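Bear in mind that the values in this text are calculations on the coordinates, not laboratory data. Here the structure is a predicted model, which is why all the values come from computation and not from measurement. Cβ atoms are built from the backbone, for glycine too; each structure is taken alone.
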Structure 1
Amino acid sequence: MREVDVVVIGAGQAGLSAAYFLRRHFEPGTGFAVLDHAPHAGGAWQFRWPTLTFKTVNGVYQLPGMPVPEPDESTPVAGVISEYFAAYEREFDLRVERPVSVRSVRSLPDKRLEVATDRGAWIAKALINATGTWERPFWPRYTGQETFQGRQLHTAQYRGPEEFAGERVVVVGGGISAMQHLMEIHPVAAATTWVTRREPQWRSGDFNPDRGREAVAMVDERVRKGLRPQSVISVTGVPLTPEIRAAREAGILERNPMFDRIEPGGVAWDDGRFVPADVILWATGFRAALDHLAPLKLRGPGGGIVMDGTRVAADPRIHLAGYGPSASTIGANRAGRSAVREIREYLDRST
């Protein structure tokens with residue numbers, strides 16, 4: 001067992017931000033440790049589809065202390081950001097341990113935490129969980145889903161439009177990813193159909209700081225009550241970029257209400273409508289990857305966790321960075337700084 005003051009789980013934007021601020025006050029390897037499940041640096045970015053470029057990405061924000069590279073807008077995001085994260089780890093001597101799979105976190109009788117992994121255990125006085133959502137894609141369940149004779153895949157498995165050539169594709173989801181998939185797939189597919197549970201809330205005009213603060217406050221209010229965080233799009237709306245406007249005018253982004261069931265050859269509505277399909281692509285988002293924290297019993301009856309900023313309200317040892325209002329690249333940086341400040345105060349009080 002290795003003993004440290006603080007363990008950080010996850011080395012994406014939130015985890016590296018937290019490590020950066022920890023590095024100012026603790027020694028890596030003895031004062032703090034960063035454990036990452038991924039095989040390489042890059043967080044979830046390293047798994048993004050090759051056609052996600054700097055032109056189509058919804059936003060990349062720099063880590064504290066190092067600017068993001070600015071390649072040609074046609075450059076795929078995955079490789080550049082992975083290299084950027086790797087350089088960041090080297091520059092600030094963060095010594096990320098990988099690949100390490102955290103199996104559970106439990107409280108010890110002396111109030112310290114045992115972080116059990118596939119590479120032994122770490123004992124810590126405090127924990128910053130920054131595991132994000134990529135490991136937990138959300139798959140809705142509909143009647144007849146198991147009878148579908150075509151392919152079903154999630155955004156997490158999407159690798160580009162080529163594999164859909166000549167196929168009839170139903171894309172499910174109202175977020176930016178669903179729309180990007182549709183705009184890429186439509187030119188090569190035999191047919192595309194877009195379905196969402198709710199009517200999209202289109203947003204015109206700039207997303208200024210005031211609107212950003214309002215959106216963050218709405219999500220923060222939910223997690224302070226112990227409710228599950230909302231998706232970003234449900235709070236901010238969908239920006240009407242020139243590309244999205246053109247896709248709407250061309251009929252590519254013609255929204256249909258959610259189907260009622262899945263049949264062997266396609267999807268069906270109770271009003272008798274049927275759309276044949278070879279593929280159902282679920283662009284239905286992700287959930288927070290927090291199963292390893294189950295022994296701490298942090299969740300309430302509704303499945304959410306009562307939060308106070310980044311801190312779990314019921315346990316000052318535990319901070320969730322990149323959860324709720326900090327689930328964005330900008331918010332993750334702020335969460336890392338805030339979590340480290342509060343942990344230092346907690347450790348000082350404990351001492």
Structure 2
Amino acid sequence: MAGDAGAVLGNVAETDVVVIGAGQAGLSSAYHLRASGLDFAVLDANPAPGGAWQHRWPTLRMETVHGIFDLPGMHFTPPAPDEQAADAVPAYFASFEREFGIDVRRPVAVTAVRNGDDGRLLVESDHGTWTTRALINATGTWTRPFVPRYPGQETFRGRQLHTADYRAPEEFAGKRVVVVGGGASAVQLLAEIADVAAATTWVTRRPPVFRDSSGYTEEYRRDVVAKVEARVRAGLPPGSVASVIDLPWTPQMARARERGVLVRRPMFDRITPDGVEWRDGARLEADVILWCTGWRPALDHLAPLRLRGPGGGIVVDGTRVVADPRIHLVGYGPSASTVGANRAGRAAVRELRTLLTAAPAGSAR
């Protein structure tokens with residue numbers, strides 16, 4: 001029956017499609033798979049529903065979250081503005097799984113995907129192996145925080161941490177903090193930390209551009225997605241949607257500007273034991289460097305398939321991996337946003353249904 005994990009053969013479960021990840025992209029894909037007539041299994045490394053949202057910092061409230069879109073078939077009723085995002089969004093995901101009977105196997109950490117026999121794929125995990133005709137990878141980026149390398153980084157005597165490590169502003173009380181990054185998380189954390197820190201300095205590679213809510217038109221959103229899509233079509237590592245979208249101008253940002261917090265400096269050139277230094281010799285002493293520098297796609301488990309091209313990325317057409325049409329990357333590149341993941345999940349299932357119904361049961365290539 002569609003939605004079952006498939007037949008179990010010895011220690012190996014057999015199914016038509018394996019979905020890796022149960023965040024927005026994975027749940028959207030599972031929803032459409034339910035109506036496809038295909039057997040499928042959803043594997044998720046997290047201990048509970050909610051995808052990456054369950055790991056967000058406690059001070060992230062719904063009033064400062066930028067853009068939560070409905071999962072297919074279930075409206076997301078906006079919670080109270082002061083409710084923690086790490087509670088509200090996972091609760092919505094859990095309700096979605098219950099409502100549509102999506103049986104997510106968790107915690108299951110996929111370690112590798114390999115080519116198996118008869119054109120099938122072997123999905124190896126810490127809880128057994130699945131053999132499948134096709135794969136939807138929806139592992140997102142949260143488990144791969146990115147910190148760029150700068151000269152002298154290893155000499156810094158203070159604390160360095162990434163957005164993924166952030167818990168609360170109180171831990172920076174009385175500290176001199178350098179916040180690195182031009183995305184929404186950087187300005188949100190900067191505004192919080194400035195209330196308790198001895199001093200804050202905001203540095204970015206490019207001058208930030210703010211846009212109020214009326215400026216996020218459908219045409220603007222399409223243009224943002226097109227910029228990311230152009231990279232993945234060219235086989236380059238995808239830039240994140242956040243890296244090319246303007247910052248949201250919110251009441252929190254207005255208050256931060258009034259307090260003089262949103263003063264941006266260009267990116268420093270090196271790190272010293274006591275702080276950071278620019279090419280012109282200017283120095284700044286610091287106790288903490290907070291790297292709000294984004295994430296990279298979590299795709300190490302796909303390495304045995306050798307999908308990366310000369311440009312360092314995986315060439316995809318929509319969500320389909322050009323080198324292997326059995327594999328779709330949902331939540332990768334242009335679909336790495338909540339609204340993009342919904343559309344991509346539907347498109348991936350449509351293509352896979354066509355591929356698998358046209359191919360013999362033992363092969364999908």
Worksheet, complete the sentence: If mean count of other Cβ atoms within 10 Å over residues 297-304 is calculated for 1, 2, the one returning 17.9 is structure 2
Worksheet item: Of structures 1, 2, which gives 2.7 when distance in nm of label points 7 Å out along Cα→Cβ at positions 137 and 265 is computed from the coordinates?
Response: 1
Worksheet item: Between structures 1, 2, where is FRET efficiency 1/(1 + (r/R0)^6) of positions 49 and 105 (r between Cβ atoms, R0 = 25 Å, to 0.05) highest?
Response: 2
